[in-house]
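Next up, some structures in structure tokens.
Read-outs: derived from the displayed coordinates by stated rules, not from any lab. The structure presented is a predicted model; accordingly, all values stated were derived computationally and were not measured. Cβ atoms are built from the backbone, for glycine too; each structure is taken alone.
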Structure P
Amino acid sequence: MDVERSFLSSGQSSEPPAAPATIATRTVSYSDVDAPLTGVLVWNEAQPRPKPGVLLIHGGAGLDQHARDQAHRYAELGYTVLACDMYGDGIAGDRARVMACLTALRDNPALLVRRGQAGLTALADCPEVSGNLAAIGFCFGGMAALALARSGADVGAVVSIHGSLTTNKPAEPGAVTAKVLICHGASDPHIPMADVVAFADEMSRADADWQLNIYGQAMHGFTHKHAAPGAVPGVAYDRTADERSFDATRTFLAGTHEQG
């Protein structure tokens, strides 16, 4: 059964039920110019045909367990997911090097887009992937996903979940061809409502197809189940916002990201 049909149908169906998910993974090595990168491809082996691809972009810590867990979550929906590497080999786990890399990418939108585009190319080259691509990012990854959208990258859908919305290279009118979904916590002190309003104005000026979900009481990082309460100011897991943002993304992809 097509993933979209399973999402959108109601009542009885004459089609057989979907096979149980059998999640497989493999390492994908690729590069951005001279930067070696290593991602993890995740897909459901119970669906043997190539499936639409999702580039899953990690948060500020790098390709960590949160990103891997999210990749599994979307693979279980029937997508082939590349949890990509935005930093390069040997960076994750070294705080000083992570911060230097994050800052360099944040402050250089062209580099940020090129690094994300390297991940899209690696994803598209995987035989488990059909031609349809989307990008989903968390925190820093949300910023990176939006940079791809602003650049006019060839993706059908872009989702930013508790991601940064500001940029020093705003979208030009007509540049954003992907449909865009923002999932934001109303109590996120790291992304104030002024940034949300500015982003809305930017997308409207760009004539983009965009939508915004705001979750009451949710703080930054609301999908991080293992975030220790109070460990990082302004960051907290919120089960309701996590589940609602996942449901919103699932429905958004179903409506914008055609299955082959």
Structure Q
Amino acid sequence: MAREGRWNFYALRVDDQPASIYLDLSLADEVRTDDYPVMAWLRVEMRDPRDDGLSSQQEFDALIALEDRVVPLLATEGRGVYAGRNTSSGCRDFYFYLTEGDAWDEQVEQAMRATSEYRYQSGHRPDPTWSTYREFLYPDARTRESMENRDVCAVLEDRGDALRQPREIYHWAYFSSSDARDEFLRRAAAIGFKSRTQNSDDDGEQGWGAQVFRRDVPAYDTIDDICLPLYDLASECGGRYDGWECEAISRPS
């Protein structure tokens, strides 16, 4: 049975060009790297990229169809896993991890025979530490927070929320001392956040918790501007930001 994975995407810059990475986040926890020590790649040159080198809406369906057709042929059960892709500079690069790569280029040629309209390149190299996945594809902690913010907005939207009305949004952060927590609360208050609860917990190294809130609109294009300052502030105070939640406000019927 093929892996379902936990797929998500984020924007970044690669070689100073706009890029978008789509990857299976679950591989970091669920796959033994020793089982797949070879990194293999397939680069497809897009036919109709945008001016900034990203994929265009006109080519979207064709690129998805190519991926749906080719990936199952290259990431066969027990022999390889599909790690993700990077889109930038007019190309879409697909990354895989394999048990061995001796037949990789031949497999790519066979898989791409039905897509003669696309020019492509392929290759492979040993990567027993999964450096390409961990250091290139996988997002840093701050970017993961931004991805989670987007995911929470999607949950609210699925519950019928139009993401247009302001409401109290609650945020949590944890610290290793009461002094660090109090410094966070003081600085959060300076940017408009109020404190709702505080607690101490003997479990773990960061058992001093803080909850703050402010009235905001949890929209896709604004949520990072709300949450990431708190994420950064918690880090500066030696703690960790632990996410947010709010009431879902349904659209009028």
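Distance in nm of label points 7 Å out along Cα→Cβ at positions 42 and 234 was computed and gave 2.7; which structure, P, Q, did it come from?
Going through each structure in turn, the value belongs to P.
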Given -11000 for helix-only ellipticity at 222 nm (-39500 (n - 2.57) for each DSSP H run of 4 or more, over all residues; to 500), calculated: source structure among P, Q: P
Going by distance in nm of label points 7 Å out along Cα→Cβ at positions 74 and 218, which of structures P, Q comes out largest? Q
To which of P, Q does the computed value 20.8 (Kirkwood radius over Cα pairs in Å) belong? Q
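Quick check on the output: 0.20 is FRET efficiency 1/(1 + (r/R0)^6) of positions 106 and 162 (r between Cβ atoms, R0 = 41 Å, to 0.05), derived from one of P, Q. Which one produced it?
Q
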Looking at mean count of other Cβ atoms within 10 Å over residues 58-65, point out which structure of P, Q has the largest value. P
